Structure I
Amino acid sequence: MGLVAKLKVFESVDEYDQKAGKVGACLDSGNRNAIYRGRGGLADFRYYVIHGINEADIKEDPKLFIDNAQPISGIESATRERKTKPSLDKEGKPIVKDGEAVMEFAETEDEFLKAVCAENKTEPAAYQSIADGICNLLVLDTAERERKSAGPKKLAAKYKEIAGALLANGNYSTFLSDRFAPLVGRTATFTLSNDMAKTFTGTNQKDKSTFSVSDKDAESLGWLVKEWSLAREAKELMEATI
């Protein structure tokens, strides 16, 4: 409005509580504001309860989760993937980055949950255990700004293709134990689902053979391949500068 509002505020927590007529009212108000606006609050909960929390999430944003947090699956893993669509520029043309179309969600969190409940003839309460698991891992970080709406996390095709080849050859376990663990410095958490509801087809760049494997397994293992690849690149760069 172009005006300066010099409003009166409370000088202490005790004054706030006294004015509210309730001990702890100030803390309660602060907690509610943090949950609504802060990192680790409702916005993060809404995203992760659908998509789950993987090892890459925990490593990239450790302050958002409890110590020693372990990956947990979201509602998607129990139902279906949240629908996406290409992002368009002001002229209505698809936005392309690094040779691939930039995607955005075609469903809001609410739309997704209502749709899967209708498709599976369930109620939101059917996924309460997932919600509880997500809440147990999240930590409020009031020092950070509120989370903005996040788009789909895209795994580069090269990592998924390597993961697919490992799955097709049956040597993914050897990769995780002999190559991933020594370089990254931890044991990877990966469980083969063999869910063939959606398949991933690719080419083994080593022998040019084609394969068709579980898309869910290729995606999950692909994030670990990416983590290993980035660690290897960092190690090679460090060695080159010594």
Structure II
Amino acid sequence: MGTLNLASLLVEIRRFFSNRSDLTDAIITTNLNLAQEDIAKVWDWEELDNTLSGTLSITASEVDDKFLAIPVSTIKEIHSFRLITGDGRSRKLEQVSVRNFDLVIPEPEYYARRIPLKYCLHKNKVEFWPVPDEAYPYIIRTTNWPTAFAGDTGAFSDLDRKDLALVYRAASILNDTLGEYERAGRFYGIYRALINDDISEEQSMPDRDIKPPSEIRRSSSGTAPGNYWQNPFFKG
């Protein structure tokens, strides 16, 4: 979450424009929302991580059950999509491009129902193959878009400790719309330096081991304390 609420952000931005009366709260708020979107595009920030969970709906219609509606207006990226079976068959589904999905599996409902293996995302719907045979719980890890400011001056940005970058990016957009191109470039340059620092800080994760899945399985199977057969990484 940000440190400054909307009221304070408005004050900081007005200072750059000598409190011009034609820059209303609504205009500045619109540009703050544009700035938030721009900042969200340059990186998948940790504070925008989210988990979407639920249970698949099973009916008598394969045509209906091959789809799952999700709130794509708030989702920027899907990082993983898991189905949980509760009996050891849980899996991460493979996302396939719409073009390849339609080319290889033009009619998913033609095949027998099973636990899905693949999915594609189009508009606001996930399409599965195979069509699910049970009402499996699902867990989707996402990065979301930041929540737009909507006039509540007490609201804070979803972006964590990026208020300064947010202020400078909004000011650069405002200067550009006012025809102050040199000032816009100056504010944008400061913004880029600030956001690059934020990216460097985000990349610093001392406790994370970067390994391919095969290495994770191998290192996890080195020891198998207790009920080793319950360890999905144990291949001994």
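No lab work stands behind these numbers, since they all come straight from the coordinates. Because the structure is predicted, anything quoted here is derived from the model rather than measured. Cβ atoms are built from the backbone, for glycine too; each structure is taken alone.
Computing distance in nm of label points 7 Å out along Cα→Cβ at positions 104 and 184 across structures I, II gives 4.5 for structure II.
Could you tell me which structure in I, II was used to calculate FRET efficiency 1/(1 + (r/R0)^6) of positions 56 and 88 (r between Cβ atoms, R0 = 25 Å, to 0.05) as 0.85? The structure behind it is II. Please state which of the structures I, II yields 13.6, 39 when Rg and Dmax of the Cα atoms in Å, for residues 72-119 alone is computed from it. Of the options listed, only I reproduces it. Of the structures labelled I, II, which one yields 3.0 when distance in nm of label points 7 Å out along Cα→Cβ at positions 80 and 112 is computed from its coordinates? Value 3.0 for distance in nm of label points 7 Å out along Cα→Cβ at positions 80 and 112 corresponds to II out of I, II.
So helix-only ellipticity at 222 nm (-39500 (n - 2.57) for each DSSP H run of 4 or more, over all residues; to 500), computed for just one structure, reads -11500; which one of I, II is that? The correct label is II.
Tell me which of I, II gives 27 when you compute relative contact order in percent (Cα under 8 Å, 6 or more apart).
Computed on structure II.
Hey, Rg and Dmax of the Cα atoms in Å derived from one of I, II reads 22.6, 75; which structure? Among I, II, the structure yielding 22.6, 75 for Rg and Dmax of the Cα atoms in Å is I.
Given a computed value of 0.55 for FRET efficiency 1/(1 + (r/R0)^6) of positions 96 and 168 (r between Cβ atoms, R0 = 30 Å, to 0.05), which structure among I, II does it belong to? This value belongs to structure I.
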